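Asker: Following this line, the structures themselves.
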Structure I
Amino acid sequence: MRAAVLAAFNQDWQFQTLPDPHPAPGQVVIRIRASGMCGTDLHAHHGHLGAKLPIVLGHEPAGEIVELGAGVLDLKVGDRVGVFWNQKGCGRCAACQSGRSEHCPTAQSWMHIGGGNSELMLAWASGCALIPDGLAFELAAPMFCAGYTVMSGLRNGDPKPGERVAVVGVGGLGHLALQLSKAVGLETFAITGQAGKKAELVALGADEVLLAGDDPGAALKDAGGADVILSTTNSAKQIAAAFNGLRPGGRLVNLGVPDGPLTISSQTLMWGQRQLRGSSQDERADLYEALQLAAAGKVKPVVELYSLERANEARERLQAGKVRYRAVLQHAD
């Protein structure tokens with residue numbers, strides 16, 4: 001099989017022909033049709049995740065199962081599936097026994113058996129989810145990390161009917177957070193520092209677009225505040241400022257990797273009974289819900305398509321902040 005291989009940190013990925021994988025018991029082999037590219041791929045590329053080299057990156061894969069390992073009973077050859085980050089726990093620890101295998105100390109992911117930037121991918125069956133009929137591979141792929149992450153963030157923000165959601169950082173994750181919030185019937189504001197984005201954010205479903213400048217919290221407060229803020233920005237300064245735009249009892253859910261410590265006013269936190277929450281991919285039901293909304297056409301990732309051979313070009317554009325909004329490697333048949 002052909003694959004884009006990270007052989008050395010901070011170096012271009014190498015295109016190599018590797019042996020075709022074969023599944024161990026409990027595993028499947030997937031012919032990859034599309035694989036999304038995420039900011040976390042950049043972290044791995046720079047050596048920040050502790051990946052052991054050489055490794056095939058790509059944790060937003062979508063394709064068709066071509067081979068089953070022994071004991072796989074709930075999937076079949078030909079199934080259209082994607083693979084999420086945490087694929088399998090030990091099954092015996094407290095986290096696994098309580099149904100939260102993503103918190104297992106020995107959980108296995110693509111970092112252990114390889115990712116989706118290849119013609120074929122090995123995955124644990126327990127880490128696969130069926131792609132709804134009618135949802136194209138290139139649109140399904142980003143839902144397995146970006147969509148899953150922001151759907152969990154939305155649910156962990158616990159919005160009530162009639163509450164207002166604001167999205168800070170309307171990029172690869174944020175444009176999906178905006179659509180998902182709107183799709184479930186919530187009043188949704190987008191906060192951006194780019195005036196040129198206003199029309200497209202309205203087209204994506206924003207009830208109102210606020211131009212933030214250096215202080216998204218002030219802009220949000222002037223507009224009446226929000227009950228839930230979904231923050232996908234990496235700017236610690238922007239996150240801290242946005243927190244001040246919460247209404248009393250509001251919740252800011254952080255989904256990004258801040259570039260420094262968060263400085264939150266203790267008085268703003270305490271007197272308004274506001275909350276700062278963290279979230280990542282949580283219950284599998286969140287992924288299912290996000291995929292169903294995408295299949296229904298209520299959520300549509302905005303993607304730039306690249307062939308597998310152009311993976312380095314896509315990575316460089318992502319690193320430079322030029323991808324708008326999601327890069328996807330589309331594999332040839």
Structure II
Amino acid sequence: MKHFLYIFILFLLVSCGPDGNSFRIRGSFRDMQAGELYIYNLNGDLARLDTINIQEGKFRYRGETDQVTPYILLFPNGVEQVIFAGPGEDLEYEATANDLKNYVVNGSEENELMNKFREETYTMNPSLMTNTARTYIKDHPASPVAIYLFNQYFVQNEEVSSTELNELLKVLKAKHPHHHQLLDIESKLKAAATRQIDKTLPDVTLTNKDRKSVKLWSSSKDYTLIAFWATWMPNGYDFLWRMKNALGDYRENGKLRLVAISLDVERYRWEDAIRPDTTATYILHCCDGLNFESKAIKTLGINTVPYYILADKNHKVLDSGDDVNQLGDILKKHIH
């Protein structure tokens with residue numbers, strides 16, 4: 001009798017749904033028996049990945065959150081899927097491994113809305129998908145789905161103008177005035193405006209290779225080329241070589257200096273990469289190890305690498321971009 005009671009209580013504990021800030025995702029695949037995937041909180045620490053094991057075509061995941069939050073399922077082949085999880089929610093996920101783009105999540109209004117968006121845009125080209133995302137954002141500005149679509153289809157789309165970003169941001173902030181992600185995007189847009197052509201760049205404090213603080217405008221050279229890079233970006237280790245090659249004779253004429261700002265977190269990788277430049281007087285290497293969370297990076301409005309800004313002695317922006325291969329021609333155009 002005691003043994004039966006123990007099993008019965010255990011059954012109740014396992015089968016009961018989530019409570020408090022807990023949520024549960026119950027998933028199933030129609031054509032995959034075993035495997036694993038990963039899950040992370042899109043609004044949290046991106047470095048934290050939880051592993052989900054798939055057995056007999058099913059999986060279960062339990063987490064905690066105090067608000068509706070987008071979680072990303074990451075598959076070994078690089079495919080990503082979004083699930084919106086809120087406190088106390090019991091969600092059901094269904095997918096086909098051979099068609100991961102077409103999946104369904106039931107159990108909340110946010111996921112039902114995202115299901116509808118995926119179904120509606122399944123056969124659309126990127127342009128039409130962006131148009132549809134715009135409509136969803138304006139029709140459902142209070143939903144966390146709108147913030148997700150804004151980030152996916154507009155913030156990460158280099159072809160979208162800052163004017164449109166600001167317009168959609170205004171729509172979303174009216175419903176989410178204190179949302180940290182929207183506030184961060186707003187801050188970056190404001191900072192990006194300062195590096196537009198003919199705009200004057202503010203001064204920022206940087207950390208050099210000796211871990212000392214230096215000011216961006218501590219030199220009186222006629223021109224300053226600010227290069228943003230990292231060893232972890234594609235071809236990161238040969239970036240400096242390509243940059244110095246583009247500079248050519250400008251390295252020696254005394255008019256130009258190069259400020260290379262790294263977004264590396266692991267300083268030892270950065271230090272290994274810059275070691276050949278320890279005697280170069282025309283280049284200032286800086287890295288504070290804070291990646292895109294660096295105050296200097298945020299102030300200058302940088303949200304991608306590689307990127308460069310060319311400024312004159314009055315700190316006015318002459319040119320900026322991400323194509324190092326065009327840098328040689330740009331320097332010829334502006335430096336006299």
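Asker: Out of I, II, which has the highest value for mean count of other Cβ atoms within 10 Å over residues 233-240?
Answerer: I
Asker: Right, another one. Tell me which structure, out of I, II, gives 2.7 once distance in nm of label points 7 Å out along Cα→Cβ at positions 185 and 321 is calculated. Write down the numbers at each step before the final one.
Answerer: Details: I: 3.8; II: 2.7.
Label of the source structure: II.
Asker: State the single structure among I, II that was used to calculate relative contact order in percent (Cα under 8 Å, 6 or more apart), giving 12.
Answerer: It was calculated from structure II.
Asker: One of I, II was used to compute distance in nm of label points 7 Å out along Cα→Cβ at positions 33 and 265, and the result was 3.8. Which label is that? Write down the numbers at each step before the final one.
Answerer: Working: I: 5.1; II: 3.8.
Value 3.8 for distance in nm of label points 7 Å out along Cα→Cβ at positions 33 and 265 corresponds to II out of I, II.
Asker: Of the structures labelled I, II, one was used to calculate helix-only ellipticity at 222 nm (-39500 (n - 2.57) for each DSSP H run of 4 or more, over all residues; to 500), giving -7000. Name it.
Answerer: Checking each candidate, the match is I.
Asker: Figure out for me which of the structures I, II the number 0.98 belongs to, where Rg/Rh (Cα atoms, Kirkwood Rh) was derived from the coordinates.
Answerer: For Rg/Rh (Cα atoms, Kirkwood Rh), the value 0.98 is produced by structure I.
No value in this document is a laboratory result; all are computed from the given coordinates. Every value quoted in this text rests on a predicted model; they were computed, and no experiment measured them. Cβ atoms are built from the backbone, for glycine too; each structure is taken alone.
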